[in-house]
Structure I
Amino acid sequence: MTHHQSKKPVKAIILSAGQGRRLLPLTENTPKCLLPVADKPVLAWQIDALLAVGVEDITIVTGFQVALIEGLLQQQYANRPRIKILFNPFYEVADNLASCWIARTEMDNDFLILNGDTVIEAALLSKVLNSEFAPITLSVDFKNSYDADDMKVQLDASGWVQQVSKIVPPHQVNAESIGLILFREQGAHIFRQTVEEALRHPAELKSWYLSIVDRLAKQHLVNSCSVEGFRWCEIDFIEDLSRAGIVFSQ
């Protein structure tokens, strides 16, 4: 039997600790999540989309120029007390698995993880939240070819994730992760537990949280949800900002 989204509220964790050096000089003094897309900061696009689908408990893991992010929340979301910041003091020396560790106490219920550089529309979020139940649901899209920077995904014939990594062999790739994952019931507990165990090893400081998802996919815990046709843009390079501005001004 399959069932859909549970009725208990879903939290969101946005990973926005990094500077975004590939966007220099735009990020010299401004964190990537505050760069404007169609005259609105990336983070505001994310928060507004989450609020539009009823996700009000939002934790933003910050690092670089945290005061600027605090300023945005004070200016635009002062009436939203369930939007809060967690500071990651290791953002200069660690990758985003450490940000997940910082936010692990928020993983006590169903939750979303959203990369801080991914602009999404509310309709996409709604599709993921109402997807067929799985412990972990990876949002994926499809294209004709995948480049070295894409987070590549291999799916089985039923849509379950076999592996997710930037180094999946080309002949095995049939989707890409967009940087949005839903954790439900035991999936939330297992992910938190696995993050805690991983960071007992100093070498894991340089790991991405998707390395954990890849590990859990091997245990048949990760299904996929296609977001093909919905609007989303990942902001890695300056040209991505221009493309996102066009997509999200429509």
Structure II
Amino acid sequence: MLNPVRSFVVEKLAVEIHENRQALGKAAGTRAAEKMRELLKERDSINVVFAAAPSQNEFLETLMSEPGIDWERVRAFHLDEYLSLPSDAPQRFAVYLDERVFSKVKFKEIHYLRGDTDSPEGEAQRYADLLTKYPIDIAFLGIGENGHLAFIDPPVADFEDPCLVKIVELDEVCRQQQVNDGAFSSIDLVPKTALSMTIPAIMAAKNIYCMVPGPTKAKAVKETLYGPISTHCPATILRRHDAAVLFIDRDAAGLIEDK
């Protein structure tokens, strides 16, 4: 079932509520595939950035099974990556994307954020230069329990950030979410720093598809849609994007159903 149980717009942000996370993933994956096929009819290649989180599982499963996408003309990026984890650590976002996306089809290019680098500052600049060279056509996102986009938590969020990629310190809510998601057994094991695309880099994407299932995201969804647009909840900035869609399920919509 691809049709939402409810759809509406908050400022510029289109919102779809789906029955459950499976329906959300199916609808979002189908819509994203349609957009990719449309763009690939217009140009030789496109640039796509992927989020890595359990919230993306059903969406990515659908997207990767969609027919008619010429992946060999798709240039891939990802939003963020832990610093200090070894290159083969299963928690690394590159590993998640390798398993669910990058190993499934042949891409034109895959550009990894290298979290195991000896020079985080140099890596941030290298990736920023790539994003400048290859402007993002589509960004696939989630929203954190604290309202973050990528690893841009409220304490480090800057809607006018001069950087496209930067080193960030992860706040406690964000780090605890990684435990809640099952990636780490305790918060002490979660890295305290990461590399992340910034809010301006994300907002520069021509199209945004944001997938947010589950009851743990209900508070962040309510704040995203109805709180003031501010860095207190970085995801509120999505309401200013010209072509963004937020896909949520009934669980994530639990605090807004009556609005």
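Tabulated values for the structure
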quantity: Comparison of I, II - label where distance in nm of label points 7 Å out along Cα→Cβ at positions 25 and 97 is highest; calculated: I
quantity: Volume of the Cα convex hull per residue in Å³ derived as 114 - corresponding label from I, II; calculated: II
quantity: Structure (I, II) behind the derived value 4.1 of distance in nm of label points 7 Å out along Cα→Cβ at positions 81 and 217; calculated: I
quantity: Which entry (I, II) yields the derived value 2.8 for distance in nm of label points 7 Å out along Cα→Cβ at positions 33 and 113; calculated: II
quantity: Origin of the value 1.7, where distance in nm of label points 7 Å out along Cα→Cβ at positions 57 and 225 was derived from one of I, II; calculated: I
quantity: Which of I, II yields 0.80 [FRET efficiency 1/(1 + (r/R0)^6) of positions 105 and 241 (r between Cβ atoms, R0 = 35 Å, to 0.05), calculated]; calculated: II
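No value in this document is a laboratory result; all are computed from the given coordinates. Values in this document were obtained by computation on a predicted structure and should not be read as measured data. Cβ atoms are built from the backbone, for glycine too; each structure is taken alone.
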